[in-house]
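Participant: Before anything else, here is the set of structures, which you'll find just below.
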Structure I
Amino acid sequence: MRFKLPLFFFGLFVLLLAARMCHVGILWAEEGLPLASAGQMLQGKTLYRDIWFDKPPLLAAAYLLLGARDGWPLRLAGALYALLACWIAYRFAREVWSQREGVWAAGLLGFFLIFDLPSGVIPVASDLLLLAPHLAAVWLAWKRRPFWCGAVQGIAFLISPKAVFVGAACLLFDFGGVWLMAAGFAAVSGVAAAWLAASGALVPFWDEVFRWGRLYAAAPLTESPLRNGVLRTLNWAGFHVALVIAAIWFLWRSKTWQWAAWCALCLIGVAAGWRFFPRYYFLLLAPITLAAARGFALLGRKRDFVALLLLIPATRFGPRYVYLATGHAEWADTAMDRDSRRAAALTRQLSHPGDTLFVWGFRPELYVYTHLVAGTRFLDSQPLTGVPADRHLTQSEPLETTAAHVRREELARSNPTFLIDGLSLYNPHLAIARYPELRAWSAHYREVARTTGTIIYRRE
C-alpha cells in the first residue's frame, strides 16, 4: 500500500480538480462577498473599517492569496485545499489506527467533497475553510500538543465563529492541556486583535462580525426550526448513509465516548442558528468521516455492501458535473449568477476609468465582474435594510432598525458613479425608494440599462 500512496493522492487531486473545474464559470453566493472584499483590499481599503464584512478576517485573506481572482485560480485553490483536508484526515486516522484507516478517511472525505450539494462543496467559503483546521486541531489534541492545538483553534476562529465547537472537541481528547491550548489560542488571537486595533478596525470588526452575527443567529428562517432541522439532518444522513452506518459500527464496537461526544458537539454546532444549510454540515463531516474510516476497517466482508451505498450521492450529484462539463450552463441554481454577469458586461460598456459602484441587494459578485471600486464601505444592502441575505428576496422584516437607519444616512452622503439594483425586482418591499433617507439620494441616478433581475443606474 505504501508505494501506491502518492498515486492515490494524485488521483484524488485529479478528481477534486476536475469536479471544481466544471464550475469554473460559476461564482457561488458564499464566494462573492469575500472575493469582492479582497478585491477592495487590493485597492488599498481596510477590512471592517472601509469595507463592511460580516465574516472573520481570514476568509477574506484567503482570497487575497489568489489576487482576488475568480475562474480557474479559485477552482484550483479549492481543489488544493480539499486535498489538504484529505491529507490531514489520512494522517490523523493513520496515527490513531493504521494506514488502512488513513486511506479510508482521505478517500471518503474526498468523495463527499465532490458528491454533495454543489452549493456546499464547491465554494471556497468559511464552512469549507474550517474543515482543515478542525481536523488538525483535534489531531493535535489527540497527540497531546496543546499549545499548537490552541494556535490552530485560533486560526479556525479567524475563519468561522463555529470554531468554538472545535475547541470544545479538542478538550475531549486533552482536557489537561486546557491552559496551554488557551495560550496558543491567545497568541494567534492577540496578533489578529493587534492588527485590527492598529488599522482602526477593531470596533467595526466587533460590530459587523459579532453583533450582526448574533442578530442573524437569533432569527431562524422558519416558524418550525426544530422540524426543519430534523428533516434536513435526516436528508443529510440519507445521502451520507454509508458514512453513518460505518461510523455507528465503529462507535458501537469501540465504546470510546470521546468520538461519540465529538460527533454530538458538531451536531450541536450545525444546529446553532437553526438554519441547517447544507454547508453547515461540514462541521459534522469531520468526525463522522474519521469514525467511518475505522468502521469500514472493522466491517470485514460487510464493508462492500455498505460501500455500495456511496452510489446514492454519486448518482444524485454526479450527473450535474457531466451536465456542466458538456457546456450546459442553463441551471436554475446559477440563474442569478448569470444575470449578474450580463449586468456587469453592460456596466463595463458604460463605465470609464475612475468610476465607482454600489450594489443594492446581496450581489457582491458584481464588484468582481465589473472590476469597479466600491463607492461606499457597504458592498451589499444587508446592513442598510437590516434584512439578511438568506431571506431578503422574499421577506422584508428587519432584524435591526436604528443602526440600519444610521447606515442609510451614511450611504446618502456617498456619490458612487453606478448604482446597480439587484433586489427591487425580486422584492419591491425592499426597494430603495421605500426608504426616506435614500429618496433624494437615489433621485440623482437615472436608469441606463437593465437585465431580467437587475437595474443599472448612473449618477447624473
Structure II
Amino acid sequence: MIGVVVCIVLAVLSAAVLPTVPSYDPWSWVVWGREVTDPHLSFVISGGPSWKPLPFLFTTVWGLFGGAAPTLWVITARAAGLLGLVAAWRLAGRLVGGGRWGLFAGLLAVIGVLLTQDWFYYFLRGTSEVMLIGTSLWAVDRFLDGHKTQAFLLAVASGLIRPEWWPFIGLYALWLWFREPEFRTWPMRLLILAGLASLPVLWFGPPWVGSGQPFLAATHAAEYNGHLGSDPFRTVVGRGVNLQPLPWLIAGILGVVVAWLRDRSKLVLGMGGAVIAWWIVVVAMTLDGYPGLERFFLPAAALTCVLGGAGIVWIAQLAASVVDRHQAVVMPAAAAILVVVSIPLTTTRASAARAAFPAASQSVSILNGLTKAVAAVGGHDGVYPCKSSFAAVNHGAQTALAWKLHVTLERVGTSMRDPGVDFIGPHDATDGAPAAVDPRLTREQRVARVGVWRVVRLTDPRLPAACDGH
C-alpha cells in the first residue's frame, strides 16, 4: 500500500515538473470519456484510433473534472507505469531469494524495463502501454503471493487493454474454477463470470452503441497492416526481439536455463513458458491479419527484463560455484563484468530515453499553440457556426483539436474534404503532415497565425459560405 501511495504522489508531482500532454490515442480516450458525461455531446467513437476499454473507464470519471481530465489521465497512466517498475523490482528480487542480491536483481529488472523501446515516450505521453506493463506484472506478483482474486482482477484489467491476454485469462479462470477450493463458492464463481463477461461487454458494447460497429477495434486493427512488409512472420519476430534491450533478453534466456539445470525451478520455467506463449499468441494474431506492432509484446518484454535481471545474478552465482575459493569475490566480479559488457549494447536505448523529454516538451509547446489558435478564431462557435461546419488538422493533432473544440472526433478531419476551417501545423514525426485539401476547395482567407500554427478558411465557390467558420 505504501508503494501505491508513493507512486501516485510521484505521478502527481510529475505533472508539475515534467512535460505533460497526452499523445494521439489518449486524447481520443479523454474525448470519449467527456462524451459520456457531457449532455451536449453524443457518444460517438468513430473517427479515431482503436478502442481500449480500461482507459475509457478512467477517462469517463475524469470527464467530470472538465479541463483537468487530460492531465488526470496522464497522472493515472504514469502512476500505473511507476507501479510496473515496483512490480518488476519485486519479482526479480523474489526469484533470486531476496537479500542484497535480490535488490541488485530488482534494480537490473527496473533498468531493463526503462530501456525497453519507447518506455519513456509512453510514460511521458500517457499511453496505455505503461499501464499494461503495470497490470501484467502485478498480476504475476499477486498470483505468486497467493492473492488469486487480485491476480484475476489484474489479469482482467490487462485484458481490457490488450486482447492477447484473453486466452491466459480464460485458462486461469478454468484453473480457479476447478482447482481452487476458495473459488467453489458461488460468490467467487460469480466474480469469475463477471470478470470474463466484462471483456466482451466492454470491448464490443460501447463501440456498438457509439458507432454501430461492435467489432470496431478489430476492424481498425485489420485495416492497418503495421508495415509488416512481404514477410510478416520475420518482421513480427524481429520486433519482439528488438523490443527489450538485448542484454536482458540474452540474460533472461540463459537465466532460465541455469535456474532449471541447477534447481529444476518450475517457477522460472513457468515464467519463461509464459513469455514464449505470449509470443506465440502475438505472432499467430499477426499472421491472421493483426498489425503485429512492437508494443503488443510489452507484457512478455517486461517479464523478460525480470528474468534478465535475475539471470545476471544466477550466471554470476554459477561462475562463483565453479571455483573452490574466493567465491565471495568472484560472484560480485562476475556480476560487474556482465553489467559492464552490457553497457555498450544499451547506449542507443539510453539516448532514445533522453530524447523523449525534449520531444515531449516540444509537443507541449505545439499543442499549447494550438489552444491559442483555437481561441484566436473564436473557439467552438467560431469554427462551428452550423451543425454542418467542418474542421481539419494534421493527423497527429486530430484528437487534441477535438478536445479543444469540444466536439466529437468525427467533426475534425485529417483531410479537408468539406468547406471549413483548416488548422495547419508543422510537419513532424509526432503530428504528421497537414490535412490534404480537396482540390474543389479554394483557400479564401487566412483567419489567424499563432506561433507555428496557421488557420485558414476554405470554401467551395459552388456552395454558400455561411457555415464555413470564421
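Participant: To test your reading of the models, identify which of I, II gives 23.6 for mean count of other Cβ atoms within 10 Å over residues 72-79 when calculated.
Facilitator: II
Participant: One of I, II was used to calculate FRET efficiency 1/(1 + (r/R0)^6) of positions 80 and 352 (r between Cβ atoms, R0 = 41 Å, to 0.05), giving 0.65; which?
Facilitator: I
Participant: Out of I, II, which one gives -21000 for helix-only ellipticity at 222 nm (-39500 (n - 2.57) for each DSSP H run of 4 or more, over all residues; to 500) as computed from the coordinates?
Facilitator: Computing helix-only ellipticity at 222 nm (-39500 (n - 2.57) for each DSSP H run of 4 or more, over all residues; to 500) on every structure in I, II gives -21000 only for II.
Coordinate-derived values only; no laboratory data. Not measured: the values here are computed from a predicted model. Cβ atoms are built from the backbone, for glycine too; each structure is taken alone.
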